[in-house]
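Input: structures, listed below.
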Structure P
Amino acid sequence: MNWDQVEGHWKEWTGHFREKWGKLTGDDLDVIGGKKDRLVGLLQQRYGLARDKAEKDLDAFLKVLDSKTHKS
C-alpha cells in the first residue's frame, strides 16, 4: 500500500492506528492528518523509537492493514 492510499483513507482508518498505537490520541491523529512524517515523529516521541524503527514498524503495520482491507 502506498502512502497516497493511506492519506486518502485516513479518517476511516484512524481507528486501526489507535488500536495499534494506543498512546496516540484522537487529537494526535487529527493533527497528523495522514502525513507520514508527522506520524513517524509522534511514534518516535510517544514510544521512544528511533526514526528507522518507527518507519519499519509503520511499514509492517500498513502491510497488515492492507491485507485486512483487501479481504473479500
Structure Q
Amino acid sequence: MSDGPAPAVCVANVTPAGRRRRLALGVAMLGVALAAAAVLVALSAPRSLRLALFVPYWLAALGFFQARAHT
C-alpha cells in the first residue's frame, strides 16, 4: 500500500544547448534593461515610459528561471 501519491519527477525537456540559449537570453535582456533604465533616468523620462522596462526585465527573469529549472 502506498501512503499517498508518488512524488513528481522533474524531467528536463531541453538540451544543454537550449539551457545555454535561455541563460544567454536572460543575460542579454538584463543588459538591455539596465542600459535602457540608465538612459531613461539620465534623460529624466516620465515614469510611464520607464514602465515599459517591465518587458525586458520579465524576459531576463524568464531566461534565468528556465535555464535554472531545465525547462
Structure R
Amino acid sequence: MNPNPNPDERLERVESAITHLEKLCEELNRVVIEQGKVLRRLQARQQQLSETVEQSELDRIKSTNPKPPHYQ
C-alpha cells in the first residue's frame, strides 16, 4: 500500500467504502424488516395458542366440577 496516496486514490477508497457500507445497511434493513414480520406472526400465533389453552383449561375445570343439584 502506498504510504502517501494521492487525493484521487484516497477519494476512490472512501467512495468504495461508503458504497460497501450503504449496501450493507440496505441488506441489514431488509433482514430487520423480515424479522419484524416473523416476530409479529409468532406473537399472534402465541396469543392464539394461549387463548386455546386457557379455554381448554376452563372447559376441563367446568367438566370436572358439575353444578350441585340445587343449581340445575
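Readers should treat all values here as calculations from the given coordinates under stated rules, not as data from a laboratory. What you see is a predicted model, and the numbers here were worked out from it, not measured in a lab. Cβ atoms are built from the backbone, for glycine too; each structure is taken alone.
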Exercise for the section: Taking distance in nm of label points 7 Å out along Cα→Cβ at positions 5 and 61 as the quantity of interest, name the structure among P, Q, R where it is greatest. Expected result: R
Problem - Ranking P, Q, R by volume of the Cα convex hull per residue in Å³, the structure that comes out highest - result: R
Practice task
Tell me which of P, Q, R gives 2.2 when you compute distance in nm of label points 7 Å out along Cα→Cβ at positions 13 and 45.
Solution key: P
